[in-house]
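Listed after this line are the structures, all set down as C-alpha cells.
Nothing in this text is a laboratory measurement; each read-out follows from the coordinates by a stated rule. Because the structure is predicted, anything quoted here is derived from the model rather than measured. Cβ atoms are built from the backbone, for glycine too; each structure is taken alone.
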Structure 1
Amino acid sequence: MLNKLFSRRENEEDARRANRLPPGQSLTEKFPVLHVGDIPPFDPETWTFRIWGEVETEKIWTWDEFNALPRTRITMDIHCVTRWSKLDTVWEGVSLKTLVDEGIITPTPAAKFAVQHCEGGYTTNTSLDMLLADNALLATHFNGEPLAPEHGYPLRVVIGSFADRSEGKTAYFWKGGKWLRELELRATDRRGFWEGYGYHNEADPWTEQRFG
C-alpha cells in the first residue's frame, strides 16, 4: 500500500515537472465515475447518431454505419473539474475533423459552436474549433476495449491534452458528454447542463476555469 502511494506521488511530481498536470489537480491511476442520472440502455438495432444544424447536409448513422466511418486512435491526458487527472489514456473512435476533411460533414460558414446532445437530455457546449482539433474524439473505445457503460458506452466525446500541451487547447472532462446521440452545430453559443448551473463556459484546466 505504501509503495503504491509513494509511486503515485513520484509519478505526480514527474507530471508536474513535465508541465502535464494543471493547477489544483492530483494524479489518479483509477478512472472515477461521475455523471447525471442513470446509465441508459443501448440497443444497436435502434441506436442512431445525428449531426445537424449549421451543416450543408444533415447526417444520421446507424450503429453499424457509424462504426464503418474512418477510425482514429489518440493517446491523451484527461483532467476532471473534481480535481483528478489521468495521463496517457488511449481512445479510439471517429474524429470530427476527419469527417470534415473528407467531406462527409460540411459545416456552413455560420457554424461556430457545437452542442452535444446526450441520453436523458444532458447537454454540454464547446466552440466548433475545439471539436475540430486533433485532441477531440467521438470515442467508442478506451484503452483498447469498448467503453464501459458507466463511461459512456457506446459513444462519448473526449477532449484531452497531449503530453506536449502546446499542441492544442483542452477542457475539463465534463465538456465531453457521455452517451452521445446528437451533435448540433450552431451559429450562436448555447450553454449546456452544467454550464447553466454556473460551471465555466470555456473550462480550461490550465487556468482553473471551474466556475463562471
Structure 2
Amino acid sequence: MYSVEQKMLAKLSRAGRGKVFFPDYFIKLGSSDSIRKALEQLVVKGIIIRVARGIYCYPKIDHELGLGVLNPSVDEIVAAIAKRDHMKVVPTSVHAQNLLGLSTQVPMNYIYLTNGWSRQITVFGRINVRFKQTALKNLAFHSRLAMLITFALKDIGKDNLTQGQLSRIKELLLNEPKMVVEKDLALMPVWIRKIVTSAYEQK
C-alpha cells in the first residue's frame, strides 16, 4: 500500500516540474487532513515549495548553472489560479508595461483585472498580487497583445508616452495579424485606437 504522500509525489512526477497546484489537486487521494499533513511533509523535505497560502509548486531545479530551486513566476501562479477559478485575467499597470518592454521597472505589486472577484494575495511572503474586478466586456479582446497594450497605455496616459514607447508598440503590433487586432478596436479608447491603426498604416 502506498501512503498518501507517495501517491501525491507520483502524481506530481507525472505532471512534471514547474507545476503550480492546490490541495484540491489531490482530492481523490485521501482525506483533507491527510493531504494537508502530506503537503506539510513535502514542504519540510524540500520536495515542494509553498508560494502562498494554499498554493504550492513542484519546482524546476537548475543543475546546469547551479541555481538550484527555481520559483515559479507571478504570471505562472496567477495562471494557475485563473484556471482553477475559471476566470479571465489580464496584467495591468507597471506589470503590463514591463511585459511589453515599455518599462524596465520591476513591479513589487502586481495588479490583474479579472471577471472574478476582487481579492489580494501575498506570494513568497513579500510580493502583493491584487485581482481587481472589471466587467467581462473589458476582457473580451481577441488579441492578448491588443489587450495588454490597451491597459498599459491607459496606465501610462496619453500625454506621458515617449517616442521610444510608441516605436516599441509599433514593433509589437507589426508581428500581430492586423485582422485580429481590428476586431478589438471598439474596445479601445479613441486615442489608443489611433495609435494602433497608425502603426499598421506606417508599415
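Couple of notes before you dig in:
- Of the structures 1, 2, the one that 1.1 was derived from, the read-out being distance in nm of label points 7 Å out along Cα→Cβ at positions 15 and 39: 2
- Answer label among 1, 2 for the case where percent of Cα pairs over 20 Å apart, calculated from the coordinates, equals 57: 1
- With helix-only ellipticity at 222 nm (-39500 (n - 2.57) for each DSSP H run of 4 or more, over all residues; to 500) derived as -12500, matching label from 1, 2: 2
- When distance in nm of label points 7 Å out along Cα→Cβ at positions 63 and 135 is computed for each of 1, 2, the largest belongs to: 2
- Here the criterion is relative contact order in percent (Cα under 8 Å, 6 or more apart), and among 1, 2 the highest value is seen for 1.
- Label whose coordinates, when FRET efficiency 1/(1 + (r/R0)^6) of positions 79 and 103 (r between Cβ atoms, R0 = 35 Å, to 0.05) is calculated, return 0.95 (choices 1, 2): 2
- Which of 1, 2 yields 3.1 [distance in nm of label points 7 Å out along Cα→Cβ at positions 151 and 191, calculated]: 1
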